[in-house]
1. Have a look at 1, 2 and say which one yields 1.00 for FRET efficiency 1/(1 + (r/R0)^6) of positions 22 and 110 (r between Cβ atoms, R0 = 41 Å, to 0.05), as calculated.
2. Quick one: distance in nm of label points 7 Å out along Cα→Cβ at positions 30 and 62 came out at 3.8 when computed from one of 1, 2, so which one is it?
3. With helix-only ellipticity at 222 nm (-39500 (n - 2.57) for each DSSP H run of 4 or more, over all residues; to 500) derived from the coordinates and found to be -25500, which of 1, 2 does the value describe?
4. Tell me which of 1, 2 gives 34 when you compute relative contact order in percent (Cα under 8 Å, 6 or more apart).
5. Quick check: 29 is what I get for percent of Cα pairs over 23 Å apart, calculated from one of 1, 2. Which structure matches?
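Derivation of every value follows stated rules applied to the coordinates shown; laboratory data play no part. Just so you know, these numbers come straight off a predicted model, no measurement behind them. Cβ atoms are built from the backbone, for glycine too; each structure is taken alone.
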Structure 1
Amino acid sequence: MAIRNIRKDEDPILRKKSKVVMEIDERVLTLLDDMADTMYDAEGVGLAAPQVGVLKRVIVVDIGYGLFEVINPEIVEEEGEQIGEEGCLSLPGKNGDVCRPRKITVAGLNRKGEKIRIQGEDLMARALCHEIDHLNGVLFTDLIVEEEE
């Protein structure tokens, strides 16, 4: 396990679409371990593989209730709406309000290749959406809602 460098700001990899993981091998397992270590070291609540320079559909999230690792995550249900402030380990010092679903269900695979479903509300829904956006080359700054005056 190792701490990896987090790609920042205008790094072009942050705008690329990640590839589906076809095989869960030692490289993917090491990536998951390193991503968790890197996220915790940076005091974040989520991290996507492109943020450490790897274009694979892999995310890790921990909002304080334990680590969730998802390979090939896909949002399969969403409900409601919430607007809240977001930041990003790849965009230090930047933040803004983003509209996200209040509840979501994410389908994907765990590290053993087993199908999983994760339901998230509020911050968990926000974190999952944020990390899945990274896999599609979308940054939260693309989604900031302007305050009405």
Structure 2
Amino acid sequence: MKLAEALQERSDLSQRIAQLRSRLSTNATVQEGEKTAEAPSDLLKELNQCIDQQEKLIARINLTNSRTMVDGLTLTELLAKRDSLNLRIEAYHGLISDASRLAQRAVRTEIKILSAVDVPTLQKEADRLSKELRKVDNTIQETNWLTTL
């Protein structure tokens, strides 16, 4: 199984676990004299099986990520880099958005609001970070499809 397939399976298991939890919640109580639509014990058994399966899969994925080297970095390090780039880009875009909202003055006596940062320079840096993120993400995706779990 390729790493990318394992990641898809992990995602499927996460969705299945969420559905089972919802179904368990729905069938946790019943009006006296009635029966639940589904047996909570069966749902709980299936939930535990899915969680056990997910636990083993996550361990295998994490071990593979920590052992797979790409351009001198482990896949784990590349994933951390991608997360950091996402955070940086979000922060830059937030700052750019805030600095770009300048209030319009109706009359000369109103307070003039100015940007405290160089928006074009910040935008260029955000664009550079976005390009780097795309490259890192492409490397991760390619590695996921080439790496055997």
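1. Structure 1 accounts for this read-out.
2. This figure was derived from 2.
3. Computed on structure 2.
4. It must be structure 2, since only it matches.
5. Going label by label, the one that fits is 1.
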